[in-house]
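I've put the structures underneath this note.
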Structure P
Amino acid sequence: MPHMQLGDVQIHYDVVGDGPPLVMTTGLGTGPQSRQEMIAQLAREYSVVTYHQRGTGKSSPGPQGQAIEALADDIVALMDHLKFERVRLIGLSTGTGKATVVAARHPGRVEKLVLAAPWTHGDDLLDLIQHVRMAAADGMPAELYAQFNAVLLYPPRYRREHASRFAAAAADAAGIKTDAAGLRARLEAILRFDARPLYPLISSSTLVMAARDDLVMPAWFAQSAAASISDARLIVLGEGGHMFPETRTEEFLSLVLPFLRRA
């Protein structure tokens with residue numbers, strides 16, 4: 001996996017496909033289907049860049065809880081490293097915060113923007129949910145916490161359809177101590193971030209998406225974001241949970257790809 005050097009930090013990334021550049025920035029969680037099918041389909045038309053956020057995966061280890069703004073700077077540095085002047089930028093979950101910062105601070109470098117399951121700020125409900133997750137990580141065995149987190153992120157029907165895979169993932173977690181402190185730091189960074197002043201600065205054509213049954217970042221965040229961005233379209237799916245790009249990949253791409261292609 002190639003990498004770029006930012007001071008004493010290595011950021012590992014991957015590029016798949018051959019076409020106009022598209023950068024995908026995400027949260028840290030994935031389920032049994034992961035994002036590989038989504039990336040493979042996007043790569044039929046675009047050079048799709050994914051990367052391991054600093055402190056995660058193959059990138060250099062480091063403290064958790066960096067500000068969303070600092071993590072967004074890494075995306076711009078990666079674009080510079082790859083010599084991409086303008087990109088299509090897709091943010092999923094926590095990645096929507098990073099993508100929002102890039103589009104607001106560097107409007108000339110984002111041709112199209114997709115925000116899937118965004119949050120605007122740490123409102124009372126999000127604050128409650130994230131603190132429940134922190135407490136669960138502190139108090140639950142790792143296997144049980146993995147199952148608890150899946151309940152928050154994935155809708156019941158999807159969990160039932162992939163029950164054996166979720167069970168296997170939970171069993172794998174049983175031998176690994178939950179990094180409760182790292183999780184707390186990351187969730188607190190989410191709660192500190194406020195995207196509301198940034199939305200009016202975004203000039204890129206933007207697609208904002210949500211699912212009505214998202215328990216973590218409810219659809220009202222997407223509705224507010226779309227209303228605050230000058231050139232934005234809002235799509236709210238009937239179901240799919242917080243991870244709807246993964247749970248409803250075909251429908252997600254059937255909406256995103258025409259938007260990305262449009263001149």
Structure Q
Amino acid sequence: MQGPIALFTDFGAGSIYVGQMHMAAANALSDVRVIDLYHDPAVFDVPCSAVLLAALLDQTPEGTVLVGVIDPGVGSERAGLAIMLEGRWLVGPDNGLFSAALARSGGVPDYYRIQTGKEPRSQTFHGRDIFVPIAAGLVAGRQGGLIWLKDPSTTVTAGIAADLSPDLARVVHIDRYGNIITGLRGEHFSQSRSFTVGLHRLAYAEYFAAVREGTCFWTVNSMGLVEFAVNQGSAAEFLGLTVGDPFRP
């Protein structure tokens with residue numbers, strides 16, 4: 001068996017929907033492993049979620065089937081998509097959620113359209129009724145319900161990925177400490193450079209205790225992304241930024 005299934009949604013970790021996703025996986029494949037990768041990105045925010053998903057995907061083992069559900073268009077004409085990318089499957093709506101992962105990849109993806117059957121399903125919960133069952137089948141080595149796309153440029157996701165910079169100069173997440181995670185990969189920035197955010201000039205520091213308490217700095221976090229932080233304080237409060245805000249890199 002491959003595995004696991006990793007769930008990335010905007011449902012909220014304590015929501016009633018996450019457990020239903022787990023049960024759908026268990027009903028489809030009794031011994032499947034399901035990992036709650038993340039359930040609390042900014043709701044409906046596909047671009048910021050796409051960057052977070054791409055960063056987290058790098059930490060998953062080969063064979064992972066990642067189900068992504070940031071899906072404000074659920075129930076509409078938007079299609080479902082499965083993508084084989086460097087030994088991992090991405091399953092979810094064709095709305096650009098996987099575009100950052102594709103833009104950052106050096107591999108050649110295979111795209112599949114999800115063909116839905118006539119079985120009863122909710123028009124507001126495709127994550128449970130369509131994407132998770134498809135994912136469970138992929139874990140078991142089955143590709144039922146998938147149609148290979150000879151021309152993936154017809155998909156929304158491929159089109160966005162083709163035009164998308166792999167980096168996003170926006171705030172994509174703020175953690176409970178007030179640390180600001182950006183959509184920029186740290187590997188592209190010299191430690192000698194600084195970031196100017198509003199009236200504040202942020203120098204690089206490798207870790208929090210390398211600067212005095214209350215000092216705001218930038219660093220490369222554990223996901224490889226540029227992060228603005230304050231030693232024992234909130235960078236979000238210090239800089240006045242919220243999720244989705246742009247800044248000049």
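Coordinate-derived values only; no laboratory data. Keep in mind it's a predicted model, so treat the numbers as computed, not measured. Cβ atoms are built from the backbone, for glycine too; each structure is taken alone.
Taking -6000 as the value of helix-only ellipticity at 222 nm (-39500 (n - 2.57) for each DSSP H run of 4 or more, over all residues; to 500) derived from one of the structures shown (P, Q), identify that structure. The read-out comes from structure Q. Once mean count of other Cβ atoms within 10 Å over residues 49-56 is evaluated on every structure in P, Q, the highest one turns out to be Q. Structures P, Q were compared on relative contact order in percent (Cα under 8 Å, 6 or more apart), and the highest value belongs to P. Quick check on the output: 35, 18, 16 is semi-axes √(5λ) of the Cα gyration tensor in Å, derived from one of P, Q. Which one produced it? For semi-axes √(5λ) of the Cα gyration tensor in Å, the value 35, 18, 16 is produced by structure Q. Here distance in nm of label points 7 Å out along Cα→Cβ at positions 113 and 193 was derived from just one of the structures P, Q, and that gives 1.3; the source is P.
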